[in-house]
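Peer 1: The structures considered in this document are given below.
Quick note: the coordinates plus some simple rules give every number you see, no bench work behind them. Everything quoted here is computed from the prediction, not taken from an experiment. Cβ atoms are built from the backbone, for glycine too; each structure is taken alone.
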Structure P
Amino acid sequence: MTETLFRQDAYLSACEAHVIDVDPRRGVILDKTCFYATSGGQPGDIGFLEREDGSKIEISDTIHGETKDIILHIVADGSALPEKGEKLVLHIDWQRRYKLMRMHTACHLLSVICPFPITGARVGEDESRIDFDMSETVDKVETTKQMMNLVKENHTIFNQWITEAELDANPTLVKSKNVRPPRGLGDIRLVCIGEDSAIDSQPCGGTHVAETQEVGDIHIGKIEKKGRENRRFRIRFGKIPN
């Protein structure tokens, strides 16, 4: 099992690790990693692995292997593969990761403003989308205003860990209608917003910022009707256009 350092510290942009194996898909398996693997609508990290001679192994994607406890760092075409047992220094593309952290946090804020079951989500560098099981019509300007209020209030964001049994006893913590938190990996992480989780608390394995003000200016660019009881919200960076 790869030790997932990003679960404890999303701001860790580099770390040292040893190669356990190399998958036939050019996927490097390490004993630990700060690279996030594609999951829950958030794309995997890119970056590079630095060898002892200073040369770089470019990583074009990070994904899970056959099981969730296996993380594959996909080596880009043209880059050499490392050797088993080799010591490397991992460097994620921090600028990209930080944008994804801000966006993922914005998605959580939207789920607070729109407390409906989530039927789908995708976190992007410049735009994210969330689909809600809802038939109500809402105003994108007012929704933006409410989200920005949470941003400006600068609520603390922190992790809390619960057991699978505790999650079973509190099923309303899960906001996704179709996807359940992965089991069998130990305790489940809750991402909490606000003092004593006053704003929100939900299971999530993604990466997020430490305070809501770090999200910056965001707005709802579009609300689409995707069926009689499904609405797709598109979140974008920047102030809402006039």
Structure Q
Amino acid sequence: MNNFGDLIGPLLVARIVSELGLTEPADDRRLVAVGSIMKLTRPGDTVWGAGVNGKSKDTGGAPHLDVRSVRGPFTRDLLVGAGTAVPEIYGDPALLWSRFWPREHYTGSAGGAPQREVAVVPNFHDRRRARGPLVVDPLRLPHAVISDIASSAFVCGSSLHGIVIAESFGIPARLIRSHAEPAFKYDDYYSGTGRTSYTTAETVEEAISMGGESPPDFDGDSLLASFPRDLWP
């Protein structure tokens, strides 16, 4: 299933590799980056910014993982508990998106007025509940979804990466409670960006009334510096 949140990791990694002028990987070590995919790791994998989903607390290849950063402290606690060494470098790497694709890349003008007031981006498990002209289908191609986010004045919904991408662009965003996803991954993300307390809306109307959550507080330079460039010669 082409959920945009599952596809942005490879796009971001490829862009960073290109920007750094790196060549093909020197060996067959796998890089696991972006998303709630920790349970898919295998011993020997390198982890950059990934997290645990919460439906399962499975930490995959732990303790035999090479972890450079994780999405947040909740994921770190589980990995450390499984005997894995994990640095205290937090943040979903998708927060770096605007460094490589600025908002103007999608809107076509610097500082231009948003083309839509509100974008509602549901988690793909919640998308059947979401109706109306404000809804952005998370199963469209990643850059199409991100273009709708970038062109909006306000973003809300249960898609974690809808929130992350909006916050990367500096767009006010508010999480709407998911009917399908446990709170763990959202808690992990917000805690990893300096927000141990956050408020979830129950409806689009409530999210609009509440406005954006407090902005993320994270060290983007440290997160980018933790990118495992040593996997490339």
Structure R
Amino acid sequence: MNPTGFDLPPLLAAWVFGLLGGAHCIGMCGGIMSALAFAVPPSMRRPARMAGLMLGYNLGRIASYMVAGTLAAALGTLVTLAPAARVVLEVFAAVMLILMALYIANWWKGLLALEGLGRRLWRVIEPLGRRLMPVVRLPQAVALGALWGWLPCGLVYSMLAWSMATAAPAQGALLMGAFGLGTLPALLATGLAARALSNLIRHPATRTLAALVIISFALYQLGTLWPQAAHH
């Protein structure tokens, strides 16, 4: 069974979800991108260097997402030892997508509570990032991005639920990688001061459309899972 609904390839769907979640990414991480850009000494803020550093941050961030996706899917392999458990995980993943959509559209902020679960880990990781500042070289940017990838984020946690439901570590890693690539346009637009694109992504109408598309995917998925859930 294709867990994404509408016969959309899973990696493409994950990329689309990342793209549609761009408004949330700007709100949560846009400030970080801007701060990192301004932390570079003025004499070194050449366009090519800044673009390279922005890509480096995001390369590290996406690598961390893929590690997290691998771990989540590995956990899923343990949970799905019972046949009924896989259906439960897939239903859980669909519900998380709906919550993600509500979060993106600013209709419900319940995922903020989920983000709180990751704050303890972030308190350990965040001081490590300070040691890399200011970032002036690409390896520093990649390393800092890899730490940044563990920032508590309900959007990421929703996608990790989907990775867990795959119960296949390689697929979980690829799903999170595709999702991370989908978030790139929004964060690069913020980091490189592409204000027009940033404003378009953050527009309430854009956020609402994104939420409705994701909810449609999730409801379709739940519809395909219902016969299996009823059977079990």
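Peer 1: Of structures P, Q, R, which gives 30 when percent of Cα pairs over 30 Å apart is computed from the coordinates? Walk me through the numbers on the way to the answer.
Peer 2: Details: P: 30; Q: 21; R: 24.
Value 30 for percent of Cα pairs over 30 Å apart corresponds to P out of P, Q, R.
Peer 1: Which structure, out of P, Q, R, was distance in nm of label points 7 Å out along Cα→Cβ at positions 45 and 165 calculated from, if the result is 4.4?
Peer 2: Derived from the structure labelled R.
Peer 1: Supply the structure label, taken from P, Q, R, corresponding to helix-only ellipticity at 222 nm (-39500 (n - 2.57) for each DSSP H run of 4 or more, over all residues; to 500) with the calculated value -5000. Present the calculation step by step, with values, prior to reporting the outcome.
Peer 2: Numbers: P: -5000; Q: -8500; R: -26500.
The correct label is P.
Peer 1: Say we calculate distance in nm of label points 7 Å out along Cα→Cβ at positions 69 and 205 for every structure; which of P, Q, R gives the highest result?
Peer 2: On the way: P: 1.3; Q: 4.0; R: 3.2.
Going through P, Q, R one by one, distance in nm of label points 7 Å out along Cα→Cβ at positions 69 and 205 peaks for structure Q.
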